[in-house]
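Undergrad: Scrolling down, you'll hit the structures one after another.
The numbers here are math on the coordinates, done by the rules we state, and not lab data. The shown structure was predicted, so the numbers you read here are calculated from the model rather than taken from an experiment. Cβ atoms are built from the backbone, for glycine too; each structure is taken alone.
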Structure P
Amino acid sequence: METFKHLSIEAAPALFANERTVIVDIRDPESYRGGHITGALHLDNNGIADFIQEREFDEPIVVCCYHGNMSQSAAAFLVEQGFDEVYSLDGGFADWAAHHPEKVERIA
């Protein structure tokens, strides 16, 4: 059975450089507005059905949460829906922001 892959903070920039890679942030809307990985989409339960319909199943998808725990469940769910290449960002947004503060986007 296929499963998601773990993506380290160190390896993430190379995958993010692929223009087909989709980064999804599953944190609450307030946290997302306060800061998220540049280019990340906010994804919650209300938008998941549309997300699944609108995406290509062979696009790389990286799921990000606060610390890399909840993203594992979300990544596993996306694999179950038929996506081929799904990653959970180890350390989540907290580690990303600590290592790459220049690649954090905020919504005013």
Structure Q
Amino acid sequence: MPDAPKPQQQQVQIKADEKELLGHYSNLAVVHHNAEEFTLNFIYLFPTVPQGKLVASVILNPRHAKRLLRALQENISRYEAQFGALPEGPGPGPEPNVGFVQ
């Protein structure tokens, strides 16, 4: 039986303004999930005051969250192969108790 033809990969054009291309720095990520979605809140904690700012919130369906996990694992493996092992464990200082305000 012949193999089924593989679908051709389509090139996707992504539009982005300069502001999006600059990106956002985050030193804390908070992840929440329910049966339908994963929410990743990226936060910048200020170094001198017990305060932070939400810089981005990304909502993913569970299948896409798993693909993101796999992509991060592959890229961390490549990074460590090039630059050495990354230490695991908590970052500097105690884990913050994070709550959102408006």
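Undergrad: For distance in nm of label points 7 Å out along Cα→Cβ at positions 46 and 86, the calculated result is 2.2, so let me know which of P, Q that is. Kindly include the intermediate steps, with their values, before the conclusion.
TA: On the way: P: 2.2; Q: 2.7.
Comparing all candidates, it corresponds to P.
Undergrad: Now a separate question. Hey, relative contact order in percent (Cα under 8 Å, 6 or more apart) derived from one of P, Q reads 15; which structure? Walk me through the numbers before you get to the answer.
TA: On the way: P: 37; Q: 15.
It was calculated from structure Q.
Undergrad: Right, here's the next one. Taking 2.1 as the value of distance in nm of label points 7 Å out along Cα→Cβ at positions 6 and 70 derived from one of the structures shown (P, Q), identify that structure. Please report the intermediate quantities before stating the final value.
TA: Numbers: P: 2.1; Q: 1.5.
Of the options listed, only P reproduces it.
Undergrad: With mean projected area of the Cα convex hull in nm² derived from the coordinates and found to be 12.1, which of P, Q does the value describe? Mind showing how you got there, number by number?
TA: On the way: P: 6.3; Q: 12.1.
Corresponding structure: Q.
Undergrad: Identify the structure, out of P, Q, from whose coordinates distance in nm of label points 7 Å out along Cα→Cβ at positions 54 and 78 was calculated to give 1.4.
TA: Values: P: 1.4; Q: 3.2.
Source structure: P.
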